[in-house]
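Once you scroll down, you'll see the structures, which are given as structure tokens.
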Structure I
């Protein structure tokens, strides 16, 4: 069993999308080989990016089959929602879900426009790139005045999921990718905003730069903002470390 959702504006891609499972396994240029695979295709003169969400646990097969939307569907719907807010992300085109005879989800595919870019935000923070401070300030402006005022909270907000493209002299475009873990909230206060931003990097000096720009844009105390962002990061690390130790201990006991 197969569920195919394709935007009407892209009906010329219908045959390709209908057979996306076969096409993905037997063609395309690999961009990422991991638990979730990403490939680039050129179809009908269009450059497409396809993400395959595979290797589901038995529990997740059950959950995504009957109780939760698949990652591909969430990516597709969240991309549409972001676009409606004026937040840039590669244009969504389709999603496909593949089920077995018992209606258990086997795999899902998200298809969007392939977009070229010059850097990821991680590369900007870690490298010596042209207009570095301008790019960082532009990103923080996107967060402070674009994402959070619209209640957009990216739960996988690492620097590799923000793509940066130069569009002209001192002008840059920012696109969000890996969208399936976005949450849409009614409001995001300063503390929640800094909790979100701490995911961008593990490097305190990079976080300090982000906090400095955030304080400037929000017209709030710079030192307090830097301190709070670094503290939030430290607490998250502490919690993660001791949660892992606790889980390891429980596994040895049971």
Structure II
């Protein structure tokens, strides 16, 4: 069998802001249908990398290909393949949950009947009185759910989630990961950034990034065996420590 074209292929990727190197020549692939966890402390380069993948940040050097397409040459086509949920949820605080869905559905190009059908789906998942509240007033777990729903409105093939469980309680985190598994079952590809190390066990593979460098990558169980560590926290601490000594 031939090797599938990676959903995301990052090669020798650099990003500099003046003299500061935020991303230092990293390379990795995400295969179709995978859940890949992008682990690292705040400031490691996760968000910068994701924003370059989406085209929101200009690449300093290196290449990013989405389904084989170069994101500097074919960004319009690539944007139709990508769904992006940013660290801050990307919702308008003074609009209600339903108004956010209606707005983003409109700019996603959904036909009115498609948008009505999607809004009906959300109304079945969240109480209508909550959906009529301004986003700034609803609980973090509901904001998270609405933000993911908005991200999925155009039915993207590849979904980029940047710190999606930041600031929510453990139950909301579990529920969110159940939704991620549901997306995988539908054939979606997911790159999920997080600094919550316990989320690594939910991923097919993990990439640990520190100070703009990839310091470890692979399936969680395989990494634990290779590095002779008992858990992901110990693996993470060891990888960061060793990187600091290089």
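A short reminder: the numbers here are calculations on the coordinates, not readings from a lab. Keep in mind the model is a prediction, meaning the values are calculated, not measured. Cβ atoms are built from the backbone, for glycine too; each structure is taken alone.
Worth a mention:
- Taking FRET efficiency 1/(1 + (r/R0)^6) of positions 98 and 122 (r between Cβ atoms, R0 = 35 Å, to 0.05) as the criterion, the top-ranked structure out of I, II is II, with the highest value.
- Which entry (I, II) yields the derived value -13000 for helix-only ellipticity at 222 nm (-39500 (n - 2.57) for each DSSP H run of 4 or more, over all residues; to 500): I
- Of the structures I, II, the one that 1.11 was derived from, the read-out being Cα Rg over 2.2 N^0.38 Å: I
- At a computed 27 (relative contact order in percent (Cα under 8 Å, 6 or more apart)), which of I, II: II
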